[in-house]
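Alright, structures below, take your time with them.
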Structure P
Amino acid sequence: MRPWPKILIIAFGGLMAARSGAGLADHRLDIYWNDVEGGGATLIVTPAGESILIDSGNPGPRDAGRIHRTATAVAGLSRIDYYITTHFHVDHFGGIAQLSTLMPIGQVYDRGIPRHDPDHNPSDALWLAMIKPYREFAADGRNTVSPGLVLPLRQTGSGPRWWLRCVVSGGKIVDAPPGTPPNPLAGENSHHDLAPTDNDLSSAWVLGFGPFRFWDGGDLTWNVEGEVVTPVNRVGQVDVYQVDHHGLGFSNNPVLIHSLAPTVSVMNNGPKKGTAATTMAGLVSSPGLQAMYQVHKNVRPEDPEDNTADEFIANFSSDPNHPDANYIKLSVDPSGASYTVVIPAAGYSRTFKTRLDKQ
């Protein structure tokens with residue numbers, strides 16, 4: 001397999017110091033990608049100091065402990081105000097019960113807990129045992145997600161407003177704004193014959209702060225991704241694309257990537273999970289993409305060249321219990337006009353301009 005082209009940037013050193021009460025202290029919007037070994041756990045801190053956790057990694061103390069450490073020691077949080085489960089796979093919902101014993105959880109958002117195993121496995125008894133901690137963990141309230149829902153985030157001051165909107169949930173997609181023209185990239189779309197899983201029902205979210213836009217699609221799959229942007233693009237373009245489904249090839253339809261037209265991508269992959277050849281090709285070929293980040297370096301011996309450049313990778317160990325568990329952080333300037341991506345453990349930082357010409 002040939003090596004993929006690398007997107008070159010200039011990185012500069014200087015370890016970025018952690019700030020207490022990050023969003024509230026400096027009026028920035030912060031996003032953290034926690035290392036949960038190929039699961040999902042994206043932490044957002046608003047300029048008002050409210051926190052949103054999208055997914056929570058795997059069951060047990062490891063992932064919950066890592067999320068808790070980032071939330072408290074780095075972001076200066078004492079609670080999670082909003083928690084979102086994108087779908088009911090254990091690498092996305094498994095850590096929240098343990099996390100709830102470490103810090104308070106406010107409002108929970110999901111599509112509603114399935115009564116039966118969502119992937120139609122033969123043992124509902126296994127599913128009921130697996131979902132029990134999630135069903136019973138302590139939270140201030142539970143809410144059902146549908147496309148178009150906007151979290152009731154607190155606003156402060158006279159600067160740009162911020163919002164988080166659900167655009168896909170349960171296989172349903174938000175309507176396009178009236179008058180949205182046909183997507184000129186619709187001809188790139190293709191259909192794959194895939195067995196149905198709960199990934200198809202994943203929720204997807206768009207975060208906005210002034211002109212800045214960020215996409216978190218959970219584990220949306222190829223065909224649903226195509227429906228999001230064809231025949232019309234129902235969500236528009238973004239600055240930052242969280243790579244769907246950890247970079248697996250069941251997802252990351254190039255028509256979605258190219259239609260969202262991100263400047264930066266961030267992949268919450270594991271050492272042997274993600275960086276599929278089709279995903280890497282879709283990213284590399286996306287016009288305007290300037291940098292590709294990975295939480296982990298892919299160490300699969302059969303395709304080791306499927307990686308971005310080392311300076312854009314947070315973790316290199318293949319041991320799932322490695323002590324580093326380095327995170328990636330993105331901070332949006334108070335004006336929303338620029339954003340900075342840092343890998344604190346590597347002393348890496350780069351600032352990008354927010355695109356104002358989004359379609």
Structure Q
Amino acid sequence: MQRRELPAGWDRNLPVFPADAKGIAGRDASGQALNVLAQNIPWFLGGSADLGPSNKTTLTYEGAGDFEADNPAGKNLHFGIREHAMAAIVNGLSLSKLRAFGATFFIFSDYARPAIRLSALMELPTIFIFTHDAMGDGEDGPTHQPVEHLASLRAIPGLVTLRPGDANEVIEAYRYIMQLRHEPAVLVLSRQPLPTLDRQKYAPASGVARGAYVLGDAAGGNPEVILIASGSEVSLAVEAHEQLVAEGIRSRVVSMPSWDIFEQQTQEYQDSVLPPQVTARVAVEQASTFGWERYVGRSGRMIGMHTFGASAPLKELQRKFGFEPDQVAAAAKAQLGRT
């Protein structure tokens with residue numbers, strides 16, 4: 001523990017999710033992972049700022065217990081409605097060489113940001129879990145729909161930000177995060193179910209460990225157009241990719257859960273995922289488009305948020321802001337001059 005190492009078998013029994021069109025929410029897959037890790041790692045503990053039931057961070061296995069004055073072995077921390085204090089406490093626990101996590105809605109990362117920045121300055125392997133990551137809140141409206149937050153956290157030096165695209169990517173994100181020793185990590189998760197991709201058809205979720213990976217290609221590779229997405233938009237990009245391939249367009253879909261990790265890879269690997277000669281590119285993310293130019297270029301198309309969100313059912317919001325397969329496919333064709 002003092003060397004920030006992990007016990008033998010720390011990742012045993014982590015779930016593997018079968019392909020499922022209905023899928024599972026990122027927060028639910030995370031909850032399953034947390035309950036496994038807390039049993040395998042004696043010094044792993046944490047909780048949420050008020051929102052444990054919504055974040056799915058409550059450790060429910062027998063004997064988990066609550067951390068209290070008369071129960072120092074308890075694994076569940078009740079921070080209260082105070083996100084900044086929670087993040088600061090997580091930093092303090094990490095300084096003591098415990099592996100601690102704190103969680104809340106992604107929109108409330110604003111309150112925790114100063115302590116998150118300090119964790120990066122101090123090079124602490126803290127874990128921040130943020131759910132309700134985009135417009136999945138629907139009727140809660142723009143006050144609860146984060147727009148600029150991904151860009152803001154990606155800009156913090158030394159902070160690893162991950163937004164996984166399905167349940168198996170969530171598990172692989174934890175597998176990566178738990179092995180960090182000097183970098184804090186932010187895990188950004190969906191409230192709504194995301195389709196669990198068929199990994200017999202698409203690339204293994206282990207590609208998360210490289211930040212971005214080729215999820216699907218047209219036969220023979222050699223793509224004409226590349227679709228890049230993170231989180232809940234990965235399955236959307238996959239649908240658009242399948243449409244394009246059916247129309248004879250050589251499409252590639254890239255899952256990019258982490259800019260930070262991808263930038264650490266060799267130039268050779270980065271170019272294998274995003275070949276420089278393929279300039280027809282579309283990025284899809286339910287967040288500010290700020291920064292995506294580095295991956296799609298000045299001539300690429302970014303389907304993202306240019307305003308705050310709105311209060312409406314999720315499907316209505318997706319239609320209003322362009323997050324539908326047909327619209328992504330149309331953007332790809334426009335990149336190829338095939339409108």
> From which structure (P, Q) was distance in nm of label points 7 Å out along Cα→Cβ at positions 285 and 317 calculated, if the value obtained is 3.7?
Replying inline: P
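Upon calculation of Rg and Dmax of the Cα atoms in Å, for residues 181-300 alone from the atomic coordinates, which of the structures P, Q produces 14.0, 47?
Details: P: 13.3, 43; Q: 14.0, 47.
So the calculation was done on Q.
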> To which of P, Q does the computed value -9500 (helix-only ellipticity at 222 nm (-39500 (n - 2.57) for each DSSP H run of 4 or more, over all residues; to 500)) belong?
Replying inline: Q
>> For FRET efficiency 1/(1 + (r/R0)^6) of positions 37 and 189 (r between Cβ atoms, R0 = 25 Å, to 0.05), which structure out of P, Q has the highest calculated value?
In response: Q
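Every read-out reported here was derived from the displayed coordinates using simple, explicitly stated rules and does not represent laboratory data. All values derive from a computational prediction rather than experimental measurement. Cβ atoms are built from the backbone, for glycine too; each structure is taken alone.
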